[in-house]
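Multiple structures follow.
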Structure 1
Amino acid sequence: REDPTEEDEAEGKEIGEGQGLLTVDQPWPGMLRTLFRDEEQYKDKYFSTFGPEIYEVGDAARRDDDGYFWIVGRTDDVINVSGHRLSTAEIEGAIVSYQGVAEAACVPREDEDKGQAVVAFVTLEGDEDSEGGDEFEKNLREHVAEKIGKLARPDQVVWSPALPKTRSGKIMRRLLKNVAAGKDDYGDTSTLADPSVMDDLQERYKQGNGGG
């Protein structure tokens with residue numbers, strides 16, 4: 001489900017193919033039923049966004065054209081830009097909604113002026129080696145600004161043929177954070193489906209590919 005609009009705060013809008021917030025409208029055995037001695041916090045955390053009958057899991061997810069759901073990341077994973085806490089899932093959702101973008105992952109990078117800056121690793125549709133030009137990148141940043149706000153505009157865009165994923169399809173943001181931090185040793189890659197992705201990403205980042 002997408003974020004609710006002002007006209008439809010209770011339910012939000014169910015989406016077909018695309019990215020949004022993962023919700024559940026039917027209970028299941030392992031579902032958290034309360035918080036010890038804090039029923040109100042439980043309701044506020046899991047049922048305040050879409051109403052008392054829709055459980056907000058706390059994950060952002062992408063639904064593909066076959067109807068399968070892919071977990072993108074936690075919605076409470078944030079980047080602190082000039083004192084503003086920005087959801088990485090929300091920024092990624094805005095980037096992916098731009099025509100021509102297939103996938104994106106955002107991580108923080110230390111910044112002297114803003115505290116943290118947004119680094120976006122972006123995969124485009126079509127040719128796996130395709131890269132966006134200056135005009136495409138400019139328009140993509142403006143698209144994010146229109147969707148969320150100017151503070152959410154990526155400070156650097158790194159065009160990536162593929163993102164580092166585990167065999168189950170989970171994006172390893174820990175590795176991307178190490179790349180954005182300029183670390184030569186970006187960590188253990190044994191769980192990746194294709195470890196060679198990291199060498200390519202690190203080289204692209206060092207070259208300032210798409211940087212601004």
Structure 2
Amino acid sequence: MRIERLENSKHKQERVLVYLEDGTLLRITGAELLQFGLYQGLDLPPETLEELRAAARRSDTRRRGASMASGRMLSKKELTERLTKKGASPDDAAETADWLEDLGAVDDTAYAGVIVRHYGAMGCGAARVRQELHRRGVPKELWDEALKQLPPPQEAIEKFLCAKLRGRPLTPEDSRRLAAALQRRGFSWQDIRPILNGLGQEIDET
């Protein structure tokens with residue numbers, strides 16, 4: 001397969017456009033241009049052409065991955081899944097996630113901390129935050145350290161109750177309703193019960 005022409009991309013720095021005689025356009029990096037020793041008129045053997053196509057796919061996956069990671073924080077798992085949904089091979093997606101992690105553009109530890117602080121500020125307990133860490137693909141071995149950034153459960157529960165009661169006395173109906181709401185927010189019964197009991201409502205486990 002012969003190379004018809006080579007052009008520098010007008011839109012992407014360090015991007016080289018390789019036009020082949022069959023009309024195919026490959027997008028590669030300047031480093032890959034030098035690696036393969038490409039020039040206009042070069043006749044590429046089939047094995048070299050396949051290697052070049054693979055390099056072009058890898059470069060395109062890296063470009064997509066960098067764009068995704070620059071738009072918002074993502075875990076490596078989220079990034080890999082998004083890339084495969086866009087058509088990248090599992091190997092290229094995983095390689096791109098590793099590459100971006102090495103560059104510091106993907107950081108599961110920092111991402112875990114952001115998630116914990118965000119949901120902690122929303123008044124959620126540890127169980128609810130664990131669900132979110134799992135949903136976002138944060139490795140489980142990072143959870144315990146990140147969860148240390150949550151406010152103490154007593155503080156969060158008391159803040160929630162204060163906002164809901166607005167100074168009025170706690171009724172038995174309030175106690176049952178608010179206990180259920182706190183459990184949905186991820187607080188354990190062991191943390192909820194003593195605080196509600198301290199407000200004058202002795203309640204059994206719901």
Computing helix-only ellipticity at 222 nm (-39500 (n - 2.57) for each DSSP H run of 4 or more, over all residues; to 500) for each of 1, 2, the value -7000 comes from structure 1
The value 0.65 for FRET efficiency 1/(1 + (r/R0)^6) of positions 46 and 150 (r between Cβ atoms, R0 = 35 Å, to 0.05), derived from one of 1, 2, belongs to structure 1
Computing semi-axes √(5λ) of the Cα gyration tensor in Å for each of 1, 2, the value 57, 13, 13 comes from structure 2
The highest value of mean count of other Cβ atoms within 10 Å over residues 118-125 among the shown structures 1, 2 is in 1
Value 1.5 of distance in nm of label points 7 Å out along Cα→Cβ at positions 70 and 110 was derived from the coordinates of, among 1, 2, structure 2
Candidates 1, 2; Rg and Dmax of the Cα atoms in Å, for residues 102-189 alone computed = 15.4, 55; producing structure is 2
Distance in nm of label points 7 Å out along Cα→Cβ at positions 22 and 182 gets 6.8 when computed on, of labels 1, 2, structure 2
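Bear in mind that the values in this text are calculations on the coordinates, not laboratory data. This is a predicted model, so every value here is computed, not measured. Cβ atoms are built from the backbone, for glycine too; each structure is taken alone.
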